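Multiple structures follow.
Just so you know, all these numbers are worked out from the coordinates, no wet-lab data involved. Predicted model only: the values in this text are computed from it and were never measured.
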Structure P
Amino acid sequence: MEVIPTALVAPLFNPATFAVRGAVDSLLTEIRRDYPLAQAEVPGFDPHWIVSRHADIQEVSRQNELFHSADRSATLIPQMGEVLVQQFTGGDYNLFRSLVQLDGAEHKAHRRVLFQALASHSVAQLTESMRATARAQLATLRERGGELDWSKEIATPYPLQVVLDAIGVPRVDHPRMLRLTQWLFSWADPDLRRPGSDPSDPEQQARTWKIVLEEFDEYFSTLIEERRRTPQDDLATLIANAEIDGEPMAHSRAISYFAILSTAGHDSTAHTTATAMWVLAENPDLFAALKADAALIPNFVEEAIRWTTPVKHFVRHATADCTLAGKVIAKGDRLYLSYPSGNRDEAEFDEPFRFRLDRARNRHVGFGYGGHVCLGQHLARLEMRTLWEELLPVLEAVEMTGEGELIASEFVSGPKKVPVRCRLA
């Protein structure tokens, strides 16, 4: 069994690595070339197979019975943190039991709850309200004279409002949802983490997750009761009144459903939108091409998703002995699916380190793949297309006014600061 040198792979397990521009791409390029499917043995963590090639990620992702998401933690977590989670839950490896942490028939049943509501034809009905929210961002841009932190003031509030409005969360509560999202996904970032937490403590991740889950439980338990008494035309009503196998959805599952929808539902879109502007501000020729042909916006959005890859990994667990890319995987082995690596795989993408508007075959894994592909992908695409359709006609030029900054997070991350100056028509 081939083992990746610890010095090479250990930074992939460190949230701080993801805050250094280019660092992850550099180490993953070397891993893809020299150790495309090999084990990582990093102190403090259980061994993981690092799945770095696009084809192998897809192969694992399409076999949901062979490679489970919920038998152990679906995300990277230190051994001490996993023990703490089991203490919190009475033996369960997962604090949350959202779609990410479900398998088999249970996963399919819960996925059906919002499948139709988040299908492409359904989210298209949100277009007009989405455009109104996008125009509000344009108003902010004008009020600031075109100069602001694009990540904080445009890219973050826009999808936050779209998604939480669709759920039915009052706007007065949107800041609370953003705070909890940052604590959950950016638990190690010095600017966004929970106050008082210490990311050098391997138990902090699990403790923060527990605090976040408790706050979500407190908030959404009330919303569930309200929607059961008075149903409305929103996603909260569908979740609150959902039945699984003829019975009301379990409370823990409902809270987890709300939690993932209220966090991942906007956070990854925000990171992609922030990165997209960063790319435009640094590449005037790219901006000019997009400005000249609005029909390129869908291509631009897809390439921005590939380029950003906001979700960095998920962990799968082999349910039986098997073979992957010629390597023997034993039952119980853990597989770390590296989406940024898959989206820079030279075997899949021509010029993977170039941002190309003309990329005709863009089979990125930015939304995952297979049975666990992101349920909100159609909503996310529509949000991003709509924003750029509204903004591009009035953007004459964009430039960076300082250094951009990335979030320190090994799970979901992107820019936390994109200072730009926009010349407006």
Structure Q
Amino acid sequence: MKLSMVGTGYVGLVTGVCLANTGNDVVCLDVIEEKVEKMRRGECPIYEPGLTEMMRKNIDAGRLRFTTDAREAHRDADMIFICVGTPSDERGHTDLRYIESAADAIAEILIELGPQQKPKTVVVKSTVPVGTSNFVQDRIREKVGPDIPFDIGNNPEFLKEGDAIRDFVKPDRVVCGVENDRVAHQFRRLYEPFVRNGHPIFTMAIRSSEMVKYASNNFLATKISFINEMANLCEAYGSDINEVRTGMCSDSRIGHEFLYPGLGYGGSCFPKDTQACIMMGDKAGVPIDLSRAVHDVNQKQRELFFKKIAGHFEKSGGLGGKKLAFWGLAFKPRTDDIREAPALSLVSMALSQGAACVGFDPVAAVNASKEIGPGLQIASDMYEAAGGADALVISTDWDEFKSPDFGRLKESMNAPMVFDGRNLYRVEQMRELGFGYVSVGRQAVGLA
């Protein structure tokens, strides 16, 4: 099939590359000329394991192209996928300006091609509030008139950053919102190569398809906030959240996924989608109290953890003039995405109290430095970051942080104090090694 992707962010680029890899002819459209030129040279603008190699392979095969020209992208396309950003505004409401711009550009091409064209399918793949796909349909129809044929569809993505290619090529399910059999057939033809593992392609009403994404992400966010709330309760009563989690998650009705205590969720999906559900509830007059509580618990989690850090230094005059090292700046491992990253919240709070902050992250350091500014010093490796630090804060669970050289670490630090927001180490282990150790949902270890 001939496909076009509007937007080459995380969703658009991964989708375009993976669909090209199964033999489709894909054109990716972006408005930034410099970015398009880099992609034409095979330079991937985002960090995602395996994506660069797959992108170059399909460019070389002639199945994947990049352009800033909407006419070139859409003219021959059977399906046009809108994959633009839908950020939250200052109220937590979804900003649809990029969706509207994409719809208007598509309408111009449809008008130019005229009523004799074969119907194109416009697919909203961006995560959007329920009703947005029909809004796009109405907006295009208003501009092109009644005689120019096109169909609308919705196709939410379920890609985890760091595992996006695997999620795309071996999905748990594919969800497609459709209004007619023609579009349903197109989706099945497009995605059949990816569901030979027996997992389903669901075709359903468009508004149900839109809601599936929000319901899924909101539920996973709820699990994260729940386990963090239980972790706080464990600390108060002397329980160990790791032991509690093991006993709880052995129940087959509960399972283990997304029930790891820590600093809370971040990234581009969970914070935005939880707030979008709250917004949709407010607009419809339907109280969404649980989602509101999930969001509040998540935001408070990083504040509670920072209080542990600040509290440790109260007897020595506070954080002013102290050096904090941060291991991990991305919101999760295997990505350079810093959106809503707990680490950046902690760094900002520490800087506001006069601490000197130095950070290390395998891939997200440049993005974090741009976001925070000169207040955050960037180290070239994890031990350099910890050198001379009064405390180490672990905020992202990259693999290289899980088994460090503790002797080297202790020797390099000004004081052997670790605040572990990801529970990477055993409490007894840290006590035996002579570290002060504070984690999440477990009892703290004082300095030996």
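In this comparison of P, Q, the computed figure 32, 24, 21 for semi-axes √(5λ) of the Cα gyration tensor in Å, for residues 8-231 alone is attributed to P.
For which of P, Q does Rg/Rh (Cα atoms, Kirkwood Rh), calculated from the coordinates, equal 1.02? Checking each candidate, the match is Q. To which of P, Q does the computed value 27 (relative contact order in percent (Cα under 8 Å, 6 or more apart)) belong? Derived from the structure labelled P.
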